[in-house]
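Please treat every number below as a calculation from the coordinates, not as lab data. Note that this is a predicted model, so its numbers are computed, not measured. Cβ atoms are built from the backbone, for glycine too; each structure is taken alone.
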Structure 1
């Protein structure tokens, strides 16, 4: 999948609304397909969406689906997070149906949900993701806001966006993401037993993830890092990089 969007579909055809119970099955399946073999062999994001809906940190009014011709083609889900006692919000997972990836729908649903969050009065968003993608949407390294992770480090992939002017000027400390992200292997196995099997293998996107996951904000990207491969979960890994 291309990192940067093509323009071969009419994005004005994509509409958004909060996720409803009738969407659950389609969203669960889409998220599984979108993340399969992306960051690891298999995936666990489809377990996360199931857990989120009933978790106290879930923010349903910001968790929306994207529709084309009445069909779910994208989703984004939000949860509560904190920097010290200061409330923040976090999105993830955000997913687009694989056949429509790389065409701008992911950026569109993120921007739509951020508008809703800003209008609702939320102050700031903190996420974990590929900087080269999210910087285009206005996100900055959390280090610039003096916000570390729970180990007092400033990972390159920990990113922040202010939703209100100067809202984070006096905020600093370490972030605490929701416990909903702590997914156990037995939770994954239990759900996977009920689903059609899918092949698990090492991919180029996993290689890129492994190259950058440990980087700090000020670290340069490795020479082998190719941003166009960050979302390529179809091509088998290059054995020369293993």
Structure 2
């Protein structure tokens, strides 16, 4: 193994342990030996992204991508970095290139959906999440994301159907029950909404107060894409 690869491997070990400063130092050492090493450029960019330096990440990963045949991981990480710097359209291009290389990777389609969501292109986001669901039908978060996008696109009936489909494979998922309740509440099917809220409450009793608030806002309930978001909202209110 050459000296650059030795440092990259050592850096990757530190990277996996979350020791980003040490990993970055080793990647930089590899680049001093071999300035155009695409693995070192990409991994240094990935570490920068994890450290919150998305601009640095874009510059580094773009160099790796431009140097030759980019890997799927390079394109995905470039998409994430571009999105974090506000370049959502460019991020979509990166995710599209990644999906062309790995069309069965559900996560790439989910990433594209999240990016389209940020752009307010909800119908397209729902389609992207649908592709993620088709490739990973056991992933509850993909159903939740698709349902929210469908609701935001003005199709609550399709959102409801999506949540029910998700509950068939993940009957104990809090976010599916909670978001189903919101859609039912907004469709004025209050008895069914109450049942869905009860199911959510049975799974997460600590969220009683937030669920009660949803029930008193005349259908303007909060949409929870992730359970952590709901927990954070609850704790923020004391």
* Kindly point out which one of 1, 2 the value 9 was derived from, the read-out being relative contact order in percent (Cα under 8 Å, 6 or more apart). => 2
* Tell me which of 1, 2 gives 0.45 when you compute FRET efficiency 1/(1 + (r/R0)^6) of positions 13 and 109 (r between Cβ atoms, R0 = 30 Å, to 0.05). => 2
* Structure fact -> Calculated from one of 1, 2, semi-axes √(5λ) of the Cα gyration tensor in Å reads 25, 23, 19, and the structure in question is 1
* 1, 2: which one has distance in nm of label points 7 Å out along Cα→Cβ at positions 173 and 205, as calculated, at 2.5? -> 2
* Structure fact -> helix-only ellipticity at 222 nm (-39500 (n - 2.57) for each DSSP H run of 4 or more, over all residues; to 500) gets -24000 when computed on, of labels 1, 2, structure 2
